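Novice: Some structures to go through are shown next.
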Structure 1
Amino acid sequence: MRRSVCCILIFLLIASACGRRHPGRDTRQAVPVRLAPVSVRRLAEPVRTSGFLSSQAEIRLGFKTGGVIGSIHAHEGDRVRAGQALASLQPDEFRAMAEQARQGYEKASRDYERANSLFRDSVATLEQVQDAETGLNVAAANLKIAEYNLAHSTVTAPSDGVVLKRLAEPHELIGPGYPVFLFGTAGPEWLVKIALSDRDAVRVSAGDSASVRFDAFPGARFPGRVSRVAGAPDPMSGVFEAAVSVRRGKHAFIDGLMADADVFPSRTREYRVVPVEALAESDGEEAVVYAVSPDSTARRVPVRVGFFMDDSAAIASGLDSVAAVITEGSAYCADGAAVRVIGPGR
């Protein structure tokens, strides 16, 4: 009998203890979490786009006058120095024209001297002297034109650079001004030509900073600056073309490299910044983070993500009254679930 009474008392004590235990306060069942502070920063949402690398200036080089191409001394991809001869026309015609103009100038000079001598002897009139002087001036101008055309029967590099395209071959008959080469200037600064949508074009302006990456140089980032933004869209594609100036440093840039660019507009706004692991749920711009309530329970907080920065997220709205968010352990939280803070996050 005494043994039965003892068993009943023990059972009642255990039941009483279980009844007093609050499941929300059971630290053995609480989710262990770490917290990270919410920082407030003024940021500009970056414009992420892509483009192609090109020389600072691309020049179409050709002959001033038409003729038959005699020789071409450069090929695509050749790096050349300023003043280096790249191509020349067959010179026979230009030399003959220059000699003809020189002979005409010498005759006009003799005629002018003779008219002056006769005028001093009162044999020639003043009108004859003036006509001879005009003839001399015209002959001098013709000589200058012929010599200029002869000098420009050779295409030379306007600066140090690279031959991007070769558009003609020897023995071709080419017209005046028709391009023979597409020439790219070589220097420390290059351009990344990017495309902007109308939404982004109104946010980007010349002088905005940028960060550029190339598949050809994994892991390397190149600081840049927007040098120009088109004032009208391309009629074919409908996008606005812009150019980002970058310095090559010690890297061997090649025209046409594919580039990814992040452009940072100068206009900023206030964002709440949290680690990306604080986002327990994410669907486009909509996401969810968890904060810790005073009663040590998780509080579900819907937020709107502005953009991502490496391992952080810039929150556009939803965290105005939140000082810290759960990072480690957020995936195991639910609204109202008991949590136990075990330390700060990163």
Structure 2
Amino acid sequence: MKKYYVLILVLVVFAGFAVYEMSHSKKTIYTVSMTPDEMSAGLKNGSIAGFISWEPYPAKAIFDGYGRSLVNSSEVWANHPSCVLAISEDVKDENAIKALVWAHVKGTRFINDPANREKVLKYGEEFSGLDRDRVSAAMNNTMYIEFPDIEQVKTEIDILDNAGVFKNSITSLGYNSRDDFLANFFIDRYYHEVKDELEKNPEWVPPAANGSIRFGYIEGNIHYLAFYIARKEGYFEKAGLKNFQLTPYRSGRAVTDAFKHREIDAGVLGSAVLLRYRINDNGMVFAVTGVNSGGSSLVVSANSTLNSLDDLNGKRIATPGFGTCQDTIMRKMFAGYEIKTG
């Protein structure tokens, strides 16, 4: 009889482990790549359960009544990397780089000064083509920063590497370590000089660059409001960049292609996409300032019963694409899930 009870106990324990393993093996999220407009259509027609996109698309979905924010990126990943300002190795003029950094820092501080709120919202309407309420909601979901948290960039690299985004290893590119690579990828001396000078004198202006910059950005992305404000407030011109040529693109990948074909000298784009370009294609671009953290959300249908990340088990969501900032955030959100495409 004793042996019989032992056998029963063993069977119960194994059954418990089996149920545990099954429950974990069933935790799966399916992903598909879509443009923001396709995400909106997919959420409306039910072909996806949710999407992760940059602002102002989450705010627009909510205000238009078909979407509901389930979780903000900053809630699952504090101080996470998002977008950066990057320059090409072809930009040799130190004054031009310093002028670019100064103008962007000034634009960022303009946004973060509560006294400028009304003017910032007006600029946001102009830049995004959306109304005040949508712009305000999108901005409230975004943190405008001057320089990224490098420790979080290390986490970003690990997530991208584990996902198989990188074709090359950092060491194969000649770097001794991840820290060695990042010390070359992020050129912070211009930012620190600008920051130090502005702390001593808020009216400080760098030496005139007397040059031009061809600048790329993702059209309508509210993360990039600082450079638009810098332009509208005359900061670029004041720093000597009187010929500041702007070219909008549809995605971060299009911006890196523009760098590759030497169509632009500088631009703002997602750090994940820039890292992929640098590591996979040995693209000689460098990040010189931060742009934002936060500003991405997981949006589900307004009529859905989805109330937690666990509720999305087995569901299909959209991101802008493999290896993007939002894809990286998605992998952080669903850590421990099996992530499948389709």
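Novice: Between structures 1, 2, where is distance in nm of label points 7 Å out along Cα→Cβ at positions 186 and 202 highest?
Specialist: 1
Novice: Comparing relative contact order in percent (Cα under 8 Å, 6 or more apart) across structures 1, 2, which is largest?
Specialist: Going through 1, 2 one by one, relative contact order in percent (Cα under 8 Å, 6 or more apart) peaks for structure 2.
Novice: Determine which structure produced the value 1.42 for Rg/Rh (Cα atoms, Kirkwood Rh), calculated from the coordinates; the candidates are 1, 2.
Specialist: Label of the source structure: 1.
Novice: A further question on this structure: Check the numbers for distance in nm of label points 7 Å out along Cα→Cβ at positions 154 and 266 across 1, 2 and tell me which is largest.
Specialist: Of structures 1, 2, the maximum of distance in nm of label points 7 Å out along Cα→Cβ at positions 154 and 266 occurs in 1.
Novice: May I pose another question? Assuming -7500 is helix-only ellipticity at 222 nm (-39500 (n - 2.57) for each DSSP H run of 4 or more, over all residues; to 500) as calculated from a single structure, say which of 1, 2 it is.
Specialist: 1
Novice: Ranked by distance in nm of label points 7 Å out along Cα→Cβ at positions 34 and 58, which of 1, 2 sits at the highest value?
Specialist: 1
Novice: OK, next. Can you rank 1, 2 by FRET efficiency 1/(1 + (r/R0)^6) of positions 74 and 298 (r between Cβ atoms, R0 = 30 Å, to 0.05) and just name the one with the largest value?
Specialist: Biggest value here belongs to 2.
Values quoted throughout were computed directly from the atomic coordinates according to the rules given, and no laboratory measurement underlies them. All of these numbers come straight from a predicted model, not from anything done at the bench. Cβ atoms are built from the backbone, for glycine too; each structure is taken alone.
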